[in-house]
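Student: Have a look at these structures, which come just after this line.
All of the numbers you see were taken from the coordinates with simple rules; none came from a lab. Just so you know, these numbers come straight off a predicted model, no measurement behind them. Cβ atoms are built from the backbone, for glycine too; each structure is taken alone.
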Structure 1
Amino acid sequence: MKIVFMGTPDFALGALRALLEAGHDVVAVVTQPDRPKGRSGRLQMSPVKEYALEHGIPVLQPVRIKAPEAVEELRKYPAQLFVVAAFGQILSKEILEMPPLGCINIHASLLPKYRGAAPIQWAILNGERETGVTLMRMDEGLDTGDMLAKTVVPIDKEETGGSLFEKLAAAGAQLLTETLPRLESGEMIGEPQEHDKSTYAGMIGKEMGRIDWQQPAEVLERRVRGLNPWPSAYTMLCGKVLKIWKARLAPDPEGASDVPGTVREVYRDSILVQTKEGCLELLEVQLEGKKRMMARDFLAGYKIVPGERLG
């Protein structure tokens with residue numbers, strides 16, 4: 001099948017690779033423009049662009065996919081189907097109607113739950129036990145189109161945003177290649193979403209990483225996992241940012257509870273911090289200007305004492 005693929009981050013890369021391995025003809029790849037990265041500000045290609053160039057696939061990088069010149073450029077690559085995975089731009093009705101088989105999207109949730117930009121992180125933040133991938137026929141709404149296929153992915157109790165990202169990317173790639181033959185033959189019929197059951201997964205920003213010790217330990221433990229690797233959970237220690245990469249729930253030690261954010265105990269391998277409800281045990285941290293390290297290594301070079309306040 002002739003396909004135009006639209007995607008940008010690593011999540012989309014697995015699907016593009018799967019299309020080529022399944023023998024489909026990807027006539028063009030559409031991805032976001034190169035972005036400056038790091039202190040140098042050097043422009044960096046998206047993972048999808050790098051892979052496409054390695055395989056000799058034409059790459060389009062419109063600033064606005066809806067712009068008339070971008071639409072006309074897209075018409076130069078006739079395809080039966082457009083496949084979209086974390087592309088990062090909204091398609092116009094004109095583009096949606098361009099390919100005979102329409103446009104399908106690989107969405108990292110079990111629609112209609114978690115429509116929007118960050119379904120992977122929010123599934124962990126909200127304490128879901130499972131999530132998955134939905135293959136959806138796109139329309140003009142935000143993740144509102146008919147569902148073509150789904151696959152369920154359990155969420156492990158130690159799951160991070162990064163590990164779940166990888167699982168869902170692999171599941172989405174497999175679901176795509178399994179579904180396309182039925183779509184091409186015309187036997188695939190979409191199932192309308194129950195819109196009254198939809199939830200929205202808004203964008204994740206750096207400010208979400210700041211730990212509010214006035215929240216329960218259970219909520220904060222999920223935040224540490226859900227925001228790993230980006231933007232990462234953090235607190236303040238003596239005026240410096242302390243990133244928290246790994247933590248676990250811990251029972252309160254004997255004695256009255258302290259003000260949330262207070263260090264209750266300092267063990268050889270961890271730091272126990274009071275929250276509004278229960279304690280959070282910090283296992284892997286990174287102080288501003290330092291490397292990421294296990295708590296025992298951090299404590300070997302930095303003195304923290306019970307009673308010290310974080311935040």
Structure 2
Amino acid sequence: MKTVTAFAFLSLTLFFATAAHAVTFDWATVGNAGNAGEVQSQGTFGAVAYTYNISKTEVTNAQYVDFLNAVADTDPNALYSTSMDSSTQGGITRSGSSGSYTYTVKSDSIGNGPGGTDYIYGNKPVNYVSFLDAMRFTNWLENGQGSGGTESGVYTIGSGTDEVRNPNATYFIPTEDEWYKAAYHQNDGVTGNYYDYPTSTDLVPNNNLPSSDTGNSANFFDSGYTTGNSSYPMTDVGAYTQSESPYGTFDQGGNVWEWNETLISSSSRSIRGGGWVVNSDVLAASDRKGGEDPSIESISVGFRVASVPEPSSLLLGAMVGLGLLMRRR
């Protein structure tokens with residue numbers, strides 16, 4: 001009885017310690033382990049032999065600010081790009097001098113967002129981040145946030161192309177297959193059934209404003225661009241609440257391109273999903289970009305993170321309840 005009660009107490013303690021972290025995510029669980037991949041002209045994608053979690057939305061400016069304030073008071077690894085401040089599309093400002101840098105989300109731009117809405121920078125996907133920046137962010141998550149290290153944990157930082165995921169990692173950047181499955185697989189068992197678009201459909205999405213989300217809407221560019229404008233082009237992460245993937249993720253098509261862990265060549269990492277700067281063709285499962293230099297910090301590239309599944313709070317609560325019951329008996 002003491003063993004069960006102690007285990008339940010430890011589980012609850014670990015749960016609340018995790019919940020207290022500054023940066024948290026809503027996770028989509030991607031199951032159907034061992035599903036078949038989908039054959040495309042550039043290869044077969046989406047087969048994953050295990051269950052994993054992927055963040056429902058892209059990493060935001062607000063989350064990245066927490067990271068910067070924790071580890072970049074001198075910023076020796078150039079985690080901050082000055083374009084985040086100088087460009088209206090960037091969402092983060094820096095003040096102070098090296099050794100005492102502080103970072104804040106830009107003030108809202110009133111009336112300049114899509115459809116005349118207020119442009120809330122904290123809820124926009126972070127951009128001007130390289131693959132190296134994204135790896136350091138996941139290392140920080142892995143090392144407990146706070147003053148946790150950025151140079152190892154998930155990835156031992158090197159050139160940007162020679163890093164390999166630690167097989168025991170809890171947090172990581174999704175591979176192309178992990179990303180592809182979360183976006184396109186129909187979530188119908190261990191099948192090879194996929195949608196053409198990450199809005200759970202084979203029909204080309206529209207780029208309506210989020211307030212007019214049809215269930216097949218995304219933020220991309222076309223000649224009659226209606227989602228935003230070139231100065232304030234992005235929508236809040238998860239704003240298209242009706243247009244999720246079969247696993248419950250948002251914006252895997254449009255808003256910003258997203259880094260993937262997969263090497264495309266000896267000098268490039270995968271990016272997927274298109275963004276506000278490209279047309280709807282790039283949102284399709286069949287479209288595979290040639291990869292990007294991992295040191296590039298682009299106006300239209302961000303990232304999301306993935307993790308190994310953990311016991312749910314309900315399961316932990318059940319274990320605690322079982323422990324208390326057994327203690328009474």
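Student: If you work out mean count of other Cβ atoms within 10 Å over residues 55-62 for 1, 2, which one comes out largest?
Tutor: 2
Student: Also, I was wondering about something else. Check the numbers for distance in nm of label points 7 Å out along Cα→Cβ at positions 191 and 271 across 1, 2 and tell me which is largest.
Tutor: 1
Student: Follow-up. Quick check: 31, 26, 21 is what I get for semi-axes √(5λ) of the Cα gyration tensor in Å, calculated from one of 1, 2. Which structure matches?
Tutor: Source structure: 2.
Student: Tell me which of 1, 2 gives 13 when you compute relative contact order in percent (Cα under 8 Å, 6 or more apart).
Tutor: 1
Student: Given -0.51, -0.72, -0.80 as the derived value for log10 I(q)/I(0) by the Debye sum over Cα atoms at q = 0.11, 0.14, 0.16 Å⁻¹, for residues 143-214 alone, which of the supplied structures 1, 2 does it correspond to?
Tutor: 2
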